[in-house]
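A short reminder: the numbers here are calculations on the coordinates, not readings from a lab. In this text the structure is predicted, and so the values were computed from the model without any measurement. Cβ atoms are built from the backbone, for glycine too; each structure is taken alone.
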Structure I
Amino acid sequence: MADGKVGAPRGNQNAAEGKKWKAAILRALDTRSKAEGREILDELANTLINQALAGEQWALREFGERMDGKSVQHTENKHEHKVEHVSDDQARQMAEALIDSARAGAGIRS
């Protein structure tokens with residue numbers, strides 16, 4: 001984000017909207033299951049399995065993700081990081097400078 005903050009803005013309702021959508025789908029499944037006297041969700045699961053068995057790639061992927069979770073994408077970092085060695089005195093001075101800077105930013109006087 002432009003102001004350096006990460007994530008959704010305060011008060012973001014995306015998760016709540018997702019829960020409303022899930023609740024609506026569950027209600028519709030329940031209503032239809034009762035009206036038709038059969039478990040619609042079970043039929044959807046059977047359809048997914050049948051499509052996976054028929055070799056449909058989307059169904060195989062969905063089945064795998066539902067059973068094992070989504071796979072993690074691995075990335076490789078080829079950057080070399082050079083470590084600068086500093087003496088204890090240099091490290092102490094850097095730490096003190098950081099603390100002083102943090103205090104100044106927070107309006108704390110030492």
Structure II
Amino acid sequence: MSFIQAPKVGAITALIAALIYTFTRIVVSELNPGLHESIANMYIKDIESKWLTGVELQAALTELEQSMADYKKPILKFGITLMEILLLGLIASLISSIILRTKNN
């Protein structure tokens with residue numbers, strides 16, 4: 001396999017894995033409607049545990065609230081979830097193809 005072919009195969013593999021992951025995550029989040037609230041509560045506790053001033057704390061909580069509202073939109077949720085894993089898969093396939101390339105004589 002040439003250096004050009006390896007990233008293509010890796011990209012296709014990463015895309016398939018990312019799509020499976022995305023659909024699974026969306027199904028799980030739809031089957032468990034309290035999942036988003038529990039994740040938001042976890043982030044709220046993390047933000048409140050930091051030493052932030054009142055203004056900084058309010059800004060962080062407002063940003064978190066906006067992010068959670070955005071994440072409830074199906075298209076945005078699909079895109080964000082897909083990119084979580086796809087980007088890592090593409091980087092891993094590129095690094096693997098660089099490391100494992102063979103020299104053609």
One of I, II was used to compute helix-only ellipticity at 222 nm (-39500 (n - 2.57) for each DSSP H run of 4 or more, over all residues; to 500), and the answer was -28500. Which one was it?
II
If Cα Rg over 2.2 N^0.38 Å is calculated from each of I, II, which structure is the one that comes out at 2.08?
I
Can you rank I, II by distance in nm of label points 7 Å out along Cα→Cβ at positions 17 and 97 and just name the one with the largest value?
I
Of structures I, II, which gives 58 when relative contact order in percent (Cα under 8 Å, 6 or more apart) is computed from the coordinates?
II
Going by distance in nm of label points 7 Å out along Cα→Cβ at positions 41 and 89, which of structures I, II comes out largest?
I
